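Multiple structures are listed underneath, in structure tokens.
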Structure I
Amino acid sequence: MVAAIDLNVVSKHYRGVTALQGLSLRVEPGEVLGLLGSNGAGKTTTIKLILGLIPPDTGDLSVLGRAPGDKDARALRLQIGYLPESLRFYDHLTGREVLDYFARLKRVTARERDQLLEQVGLAGAADRPVATYSKGMRQRLGLAQAFLGRPRLLLLDEPATGLDPIATQDLLDMLRALRREGCTIVVSTHRLAGIEQHVDRVAILQQGQLRVHGTLETLRRGSGLPYRLRLRGEWPQTGLEQRLSEWGCQDYRIDGRLLDLTTSTGNKIPLLRRLLALDGVEDLELEAPTLERLYRYYSNPVEQADA
């Protein structure tokens, strides 16, 4: 199967500064990739390369089976949706006029344009000048233009900026719908909690290089970060602390009916079996290492190990 995105040892330099160094990354059709990294890590450069806005200095890349920088790549661009981090629109135009401009570029009907205005919650403000829009409304307009034409590939750079919780949930619902249709999605963001449940894989860039790449479960196993368990119930008056130590609990706290503890990935299932076999267990919560913790770990594993 042809990859939706295939970067092979790609490097990019700006006036002696290395933005990307030997990046190899493959994104499969229909996959949702979280592209993470601090400012200057190379995320925006990667997106610009995928869009064909800049050429690589070394290496090869293809997008939907074609070279994005080809002179005849217009047909390819019609299949790509893009939301930049910094949005700029002509303030004197109305929201409908802005979206109509992009719809004509994408060869999209007025009906789909109006449907998208409805989906992003701008139907009631479509004929107001963009100058009167709040930051969140501008972001929703930007999302609408990115979704035009039901793209095969969608690139989103900080898509939730300025969105309230309801608009953020609407965004996630739209992404799920596109994903069901086979759209490949790349999300670059610092709001890690918002995308944790919606990505298939994560790629973390650091100083222009790929630090780690894989599913959340793969990253969890590789990090060795502990899982947290919280149990409520009636606990035996004696012997529990000794058993917890024997069962390999790394850290634990007993506070009345609450038992709060951490354990390693490898010990998670055996420990759960032992805990659930205790008399008096009424409730259990299992918390895996979050994407934020994984990001912090892989960005600075030495610091995390010493913490």
Structure II
Amino acid sequence: MDARPLVSIVTPSYNQAAYLETAMRSVLEQDYPNIEYLVADGGSTDGSVEIIQKYADRLAWWVSEKDNGQADGANKGFRRARGEIVGWLNSDDVYNPGAISGAVAAFQVNSQAGMVFSDVDSIDGSGQLINVMRFGPRTLEDLMAFKIISQPGAFMRRTLLEQAGYLDPQYHLLLDHQLWLRLARLAPLVYVPGVRWSAARFHAAAKNVAQAGAFGSDAYRIAAWLSSTPEYKDLMTRNRRKVWAGAHRLNAFYLLDGGQPGVALKAYWKGFWLSPAAVLPDWYRIIYALLSPLGLGRLRESYLRRRAQRVQRAERGE
């Protein structure tokens, strides 16, 4: 029997046939030998089931049935996971080669870590690299101020995940962030620099694009939850303005991506009034929001195209 720790990977999916096979193969083709893979499909009608069946003999478990959303689907897999380490890969994202062996090595070096995470690539619908999301270390107070961690780049200890209580189905967009907050209260989250274990896909049907304007509601609900939960009381007393400023900033970020620059500016102003330092890192996005009503919003699109081109050239070593 392989002495290396078993790693459980869970993929929740619903009508993502365009990307599902790529996601599944990115797990099944990892170089780490001790993986169990679980796929929870929400009753797809787009050919996803046929894709899952194609790889069924390499899966530890799978199901296709109606569920109550992404959290419910992922939790079905989490509850069946037997691995010491658990990863969560959505059906439109991918693991980069060596991701799982890298995460296992990080846990072995950081024995107290409850979760390890890396930077994450951003790719478009065709798989082209468009950006690199760089994070850095995250404390519980950082997370409370809505400094995010990209979900596909994170791996958790199963015992801690069970202690934290899995995903809360009340959250639909920031459900990962709310889980990270509960994990971080129980054990350190360790950032692994210099690697990118995964790629998050940005496409028209992705939640971070199609529902960009709704992320703020989850952020405000999380801030209210932090305010009312006794375990966070002392930290909230010290950090209340930063927490709410962070929620406003995150709301503004997604509102701007959702094409609502005027409302985004109002959210930025609310955050700035509470804690200027929490909002100033988005100064260039505030400029885009200001320019958009003047018909200069295309400046941002031009910037994003040039950034993607620079990232791709850097990857090619040019």
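Derivation of every value follows stated rules applied to the coordinates shown; laboratory data play no part. Predicted, not measured: the structure shown is a model, and the values here were computed from it. Cβ atoms are built from the backbone, for glycine too; each structure is taken alone.
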* Structure fact -> Working back from 2, 9, 19, 22, 21, 14, 9, 4, 1, 0 (P(r) over Cα pairs in 5 Å bins from 0, in percent, for residues 69-212 alone, computed), options I, II, answer is structure I
* If semi-axes √(5λ) of the Cα gyration tensor in Å is computed to be 31, 24, 19, which of I, II is the source? -> II
* Asked: Ranked by relative contact order in percent (Cα under 8 Å, 6 or more apart), which of I, II sits at the highest value?
  -> I
* Here helix-only ellipticity at 222 nm (-39500 (n - 2.57) for each DSSP H run of 4 or more, over all residues; to 500) has been calculated and equals -14500, so which of I, II was it run on? -> II
* **Structure (I, II) behind the derived value 43, 30, 26 of Cα extents along the principal axes in Å, for residues 21-116 alone** => I
* Structure fact -> Working back from 12.8 (mean count of other Cβ atoms within 10 Å over residues 85-92, computed), options I, II, answer is structure I
* Asked: FRET efficiency 1/(1 + (r/R0)^6) of positions 109 and 141 (r between Cβ atoms, R0 = 25 Å, to 0.05) computed as 0.55: which structure among I, II?
  -> II
* **Origin of the derived value 4.3 (distance in nm of label points 7 Å out along Cα→Cβ at positions 77 and 269; candidates I, II)** => II
* Structure fact -> Value 4.3 of distance in nm of label points 7 Å out along Cα→Cβ at positions 165 and 245 was derived from the coordinates of, among I, II, structure I
